[in-house]
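What follows are several structures.
Nothing in this text is a laboratory measurement; each read-out follows from the coordinates by a stated rule. This one's a predicted model, so the numbers in the text were calculated from it and none came from an experiment. Cβ atoms are built from the backbone, for glycine too; each structure is taken alone.
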Structure P
Amino acid sequence: MKYRETAIKVRFNEVDAFRVAWHGHYVAWMEVGRNDLAGSFGLDAGQIAAAGFIPPVVILELKYLRPARYDEELRVRTSLKRMETATLEYITDIIGGDGRKCASGRVVHSITDKNGVLQYSLPPLIRERVDQLLAWQEGE
């Protein structure tokens with residue numbers, strides 16, 4: 001299965017006195033990767049809002065495996081999981097410059113209309129875009 005890979009370089013303002021990246025930046029790096037993948041298929045937050053819906057985050061999980069350090073070149077690998085529910089679940093691995101995994105996580109978005117009403121099935125336009133992304137990932 002394919003994934004989108006986004007390059008990130010750990011900047012000076014993202015590290016502590018020990019030159020280790022602060023844990024909160026991993027969430028931001030996940031978002032960069034997610035927006036890179038989703039935006040290519042009309043599924044980033046702004047594009048979903050333009051279609052009349054809002055994708056709030058309902059689950060965020062992150063497992064830290066090893067520290068990222070100042071000036072390290074990271075690769076954020078993001079994919080979308082096929083779901084039966086009206087949610088978007090993104091899976092992310094953050095890979096260090098040495099090829100070892102620094103962190104892995106997932107983010108789940110529900111879909112609401114602009115009034116905050118939860119959608120129990122993906123709206124047709126969103127479903128079409130999700131299907132295109134999944135077809136690309138699965139090599140169809």
Structure Q
Amino acid sequence: MPAVTTQLRANAVALLSLVVALSSFSYTAWRTERSEANRTTRQGAFQLLVAIGQLQEVLYRAHYDHDADRGSPRSGWVYVQTINDFSAALAMSVPSCGQALLETWRDHWEGLGIRDQDAITIDDALGACRGAVVGKLRTLR
């Protein structure tokens with residue numbers, strides 16, 4: 001046994017250096033993976049917020065301006081599908097808001113320009129989705 005303790009004493013600096021190197025490598029690998037996940041989530045969330053804003057513009061143009069070109073429900077469907085797809089990639093409450101927005105649009109788009117309540121219902125769903133995305137962004141570190 002004295003040979004083992006002698007070896008440990010003689011190589012203490014090397015062993016300590018090995019422990020520090022392995023722990024540093026482990027932390028760096030973990031941090032890189034975590035940063036990549038945050039970066040991906042952040043990028044998806046920003047794209048989602050852009051699509052929500054564009055759909056809100058379509059909504060306002062269709063309902064309040066009665067603009068058939070820039071307020072086309074077909075454009076709205078494209079944005080709703082995009083929002084639903086992006087929201088599925090994000091965690092927590094975001095996927096459910098994308099699905100809820102899809103269902104709300106499906107049930108109320110035909111009333112745009114006719115019934116205020118349909119526009120308000122869609123606008124509320126957009127606001128809920130925006131709130132979920134912003135909430136998710138705030139949780140990132």
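So if we calculate distance in nm of label points 7 Å out along Cα→Cβ at positions 31 and 119 for every structure here (P, Q), which label has the highest result? Answer by largest value of distance in nm of label points 7 Å out along Cα→Cβ at positions 31 and 119: Q. Taking distance in nm of label points 7 Å out along Cα→Cβ at positions 23 and 95 as the criterion, the largest value within structures P, Q is that of Q. Hey, helix-only ellipticity at 222 nm (-39500 (n - 2.57) for each DSSP H run of 4 or more, over all residues; to 500) derived from one of P, Q reads -8000; which structure? Among P, Q, the structure yielding -8000 for helix-only ellipticity at 222 nm (-39500 (n - 2.57) for each DSSP H run of 4 or more, over all residues; to 500) is P. Source structure of the calculated read-out (relative contact order in percent (Cα under 8 Å, 6 or more apart), 23) within P, Q: Q. Here mean count of other Cβ atoms within 10 Å over residues 55-62 was derived from just one of the structures P, Q, and that gives 13.9; the source is P.
For structures P, Q, calculate mean count of other Cβ atoms within 10 Å over residues 15-22 and state which one comes out highest. When mean count of other Cβ atoms within 10 Å over residues 15-22 is computed for each of P, Q, structure P gives the biggest number. Here distance in nm of label points 7 Å out along Cα→Cβ at positions 63 and 111 was calculated and came to 2.9; which of the structures P, Q was it taken from? Derived from P, not from the others.
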